[in-house]
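Values in this text are rule-based calculations from the coordinates and carry no lab data. Note that this is a predicted model, so its numbers are computed, not measured. Cβ atoms are built from the backbone, for glycine too; each structure is taken alone.
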Structure P
């Protein structure tokens, strides 16, 4: 395998030396399969991307997993090894362990594995056992606590065998390595790690490993979405897989419904800044600082959706560079007052840009709204408009603002709505009402509470940004004359 990780050692001890149930007959194990542990997903959290990696023992599965994890450095990744879920052996089975087939499907506690995967999928932390391959027990060592992640990799020789496990997977990878290569790896590992002689290795291979591969593992190859020859040596295949995972992770479920919704790609930096500005204990200075950084990212992403023209320039070296020219007819419109927090970032990106204002007064909750002020460029109908509001909640304010822009003659396709966080209800409202505008946001929230406040949200953004969240008196909004 070429890896000295603990997972590698576990794979080498569990899948090289042993292979399934007793040779003299398969022992039936009663489980709680009658009680279904896989339920329909009703939670509102973002679904993890689940990858199954199967293949014969010593095929290079762990090397493939390690390479995928290394290239997904911006994502939270959890590796779950099927070898952690072997059944405990009885004392009698331990005395005859040489006749036990560890490569047989019945050797694994699949029900426990399903429970663990179900919890991880629902965003819950789990305890994964550490199997003792000397005593053949899973309760000798403390369990490993695993937190929810963006990507879950389930690796094992038979992870495709149970249809319930396959149903959980978004991508199924089969590592296909020649039998002679797998056998040579087993000989090297067993003779060095186990001090076995070659005859014992070959006897174990012919008795259990090869029959189990032919009967149980190889037939699951047909379920694979991707087949990787040569395992970890196939860098091209792994690069393509990682690119596909990045693309899928960057798509929120709502993006699959509305092609005009764009959620910027999340990184640990972005998640970290979101964590800071959502903290109720953060100082105003830090809230403004990290909000400005996030707003700048949203604005930059939004500008990337504007039309452009090709342009060639001559560089100081006398060479010609073929590039693009920015859209010239552009303006911003902020929904007072939270939207004004986004103006500095827009001015920093677009020198001398015109910025209009829309004030929507809220009366009787979020369902009763009345437009009471607007100040927009006279030629706004000839411009592309960046509509600014950091929070998209119910979508009522946004719908009124967009309707006003349309009445002013702005084509729907010329409006790009920029915000930091969006509630699904607001996305549905805006995208259904105006399918040709674009929404650019940095994160989709869980939803709204009974008071129509975004959750988990970040509170009243304008009050926190402008430092008025401690005032009990009604704030007076000053607008330009």
Structure Q
């Protein structure tokens, strides 16, 4: 059995958790026969080795989750809340470790991105634990009563990406558990360490088998989605992978929630106080290295002030430092992995090959270690260009000029995606009217990226299927069961 090597201690402090890392199955910390390297994107070097679960170990995790479902689902909401609150407490005790580990494996700035992610995840667990789906009386007459119950599904399988490995995972785990399901989580192999760590913490406070975390390669995903004892798959990731998940789930008619890609448009209306909102628009696009599904990917600005806007936007961008997320002065960290880094290079190559105008960035320092991509702004490329039509998922954004609001709306909607969008203008009613015409699951008006436990979130078109958050999202972890009672 290969030893599972801990985190590179040169990146750690003396009191920082450095591993080793384990699978969690049946309430126990489990080693794996094989392991795989996890790379620190700020250095390009191996940070740690994570365990690679075998097919048999994943099957065991599902089997014990199915066994645990019987007793876990029999608990009341209040009883499950006690467990989830204890879990949140345990995570809070390990909060600083999780924050630092998150920056090391993901790259995001520690204070401005990693710490808020962990804090929001812990808060989310507490808030979800207090939510209930009550029995609804659909009909009552002198002779009978019709009740609508929402009963748990069984074992939920979660597959999560590398951009928000803590938050996106616990966004799935918490509502699944409070509604009475058990959960098997497969984190991405790019950022498995924080998930493995919060899986270990869970074993201290949750009953055995209620939550298992099983890391490994991409081969584990199909095993999870095809497994007959998995009742639902909750997946966040690319649209193409989501299509594979959907096909696999069809074999056993699994419930599926898919949060997929986006090419989110922001429209700055003619009456906007555009200079005042540049910081919000910049961070909406370049925050988190541009690596969020609902990040601004296309920025439409009215032609009357487009040139001034681009200059002011670039001037603001120049004040932001790119570097290692452990540096407190850094605002934009490295791209998370080499695969995505190389993909971003193809956008640069296409922009340069087609003579499109780069007004900031665009040149990669190949001598630098790590996957550092410069903040890059492209001025008014053609609507049919690669940078406009495809999701870049990184720190490179086009600023596009438009003359007519109707045209801007049509261009924003001319996409296979429909995850998020935003509209900016002084006249709120006019901005809301534009927002109502945009084909997206979530549209912000004069703000960006506000989300919450009771705010439904989901995409349209090829950006997803189903909803997360809100009552609507919680109900998707249940089956509707109608009970008819003769008096």
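Structural remarks
- Distance in nm of label points 7 Å out along Cα→Cβ at positions 111 and 319 - highest-scoring structure of P, Q: P
- For 24, 54, 21, 1, 0 (P(r) over Cα pairs in 20 Å bins from 0, in percent, calculated) the corresponding structure among P, Q: Q
- Identity of the structure behind 27.2, 89 (criterion: Rg and Dmax of the Cα atoms in Å, for residues 199-382 alone, calculated), options P, Q: P
- Identity of the structure behind 0.30 (criterion: FRET efficiency 1/(1 + (r/R0)^6) of positions 71 and 215 (r between Cβ atoms, R0 = 30 Å, to 0.05), calculated), options P, Q: P
- Calculated for structures P, Q, percent of Cα pairs over 18 Å apart, for residues 303-462 alone is largest in Q.
- Source structure (of P, Q) for mean count of other Cβ atoms within 10 Å over residues 79-86, computed value 16.2: Q
- When relative contact order in percent (Cα under 8 Å, 6 or more apart) is computed across structures P, Q, the figure 17 traces back to Q.
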